[in-house]
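The structures come next, written out as structure tokens.
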Structure 1
Amino acid sequence: MQLIHREEPIVQPFRLLESSDAHRLTNYWKWYYATHPYDVYGFQDKYEPYIVVEKTNDFPLFDERLKNYGMNKVMHSTELFAVNYKFTVLPNVWTTHLPHKTSQYSQTFLQSVETKLSNRAVRFQVLRDIIEKHNIKAYNC
């Protein structure tokens, strides 16, 4: 906890400032003090938790149309919500993301408006396909 509660924390949720929605449903303040697992309720666009799952024959795979950089993990989480996967946050369990050099794919995505718009267009095609594939009604979206 000392690494978190500092003016400049050494440990913090991944990309907290750049994308606060990415892990909001996890509720890190609750996790910091949790002694028992707790479930994540609801859906939030752009949620991309780190997950551990058993691979089964019906496990939704990443959509290969979202390649290189941007929205692949978000849309995978979206499909897991669509097929009613239960998301549970475990206390005293964490992953560590080590900083690394920025890839050429992420640089292009972050600097090119055309690349970003193309990625978003594919993202919404994938979302449309998830909605149709799993027969999600408009009032559930």
Structure 2
Amino acid sequence: MIGETIQVALVTDDLERALDNLTVLGIGPFMVVSAGPDNAKLHYEGEDTGFSMRMAFTTHGSMMWEVIEPTGGRSVYQDFIDEGRSGLHHVAVDGEGKPYAERAAELKRRGYAEVQGGTAFDGQVPSPSATSTTAPPTRR
């Protein structure tokens, strides 16, 4: 059900500072994109809260790094910041190649509930080799 870890995600209230800290460690360069009501369908606790965020992505070795800065509305990321936290927020796994709907159904069967979800960037995770017409990336 879990599979291999493919992403490490950090949450911060200062994206530029976080990227500077990672760049010093040799992680980067990053592609920075924004997601929100104008280019994504996002929900939190079952409702459209209009949340928005800036995200930075890079791949270091075989690991994707994501850094998230919430910029408006209610989200798990803003909750994290409001609790006085910053840093490691979550990891992503490949789900052993099983389709998302199958994995989501299995987690629901096991008693887990989706807290936040949605789609952005036409359902694709931004990467330095991809382009998006809905959220032009900037490189840093």
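Only the coordinates and a few stated rules stand behind these numbers; no lab work does. All of these numbers come straight from a predicted model, not from anything done at the bench. Cβ atoms are built from the backbone, for glycine too; each structure is taken alone.
If volume of the Cα convex hull per residue in Å³ is calculated from each of 1, 2, which structure is the one that comes out at 117? If you can, show how the numbers build up before the last one.
Working: 1: 144; 2: 117.
Considering all the candidates, the number was obtained from 2.
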Requested in this report: For distance in nm of label points 7 Å out along Cα→Cβ at positions 46 and 78, find whichever of 1, 2 sits highest and give me its label.
Outcome: 2
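To which of 1, 2 does the computed value -10000 (helix-only ellipticity at 222 nm (-39500 (n - 2.57) for each DSSP H run of 4 or more, over all residues; to 500)) belong? Write down the numbers at each step before the final one.
Values: 1: -10000; 2: -5500.
Structure of origin is 1.
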**Report entry** Origin of the derived value 17.9 (mean count of other Cβ atoms within 10 Å over residues 54-61; candidates 1, 2)
**Finding:** 2
Query raised in the report: For relative contact order in percent (Cα under 8 Å, 6 or more apart), which of the structures 1, 2 scores highest?
Result: 2
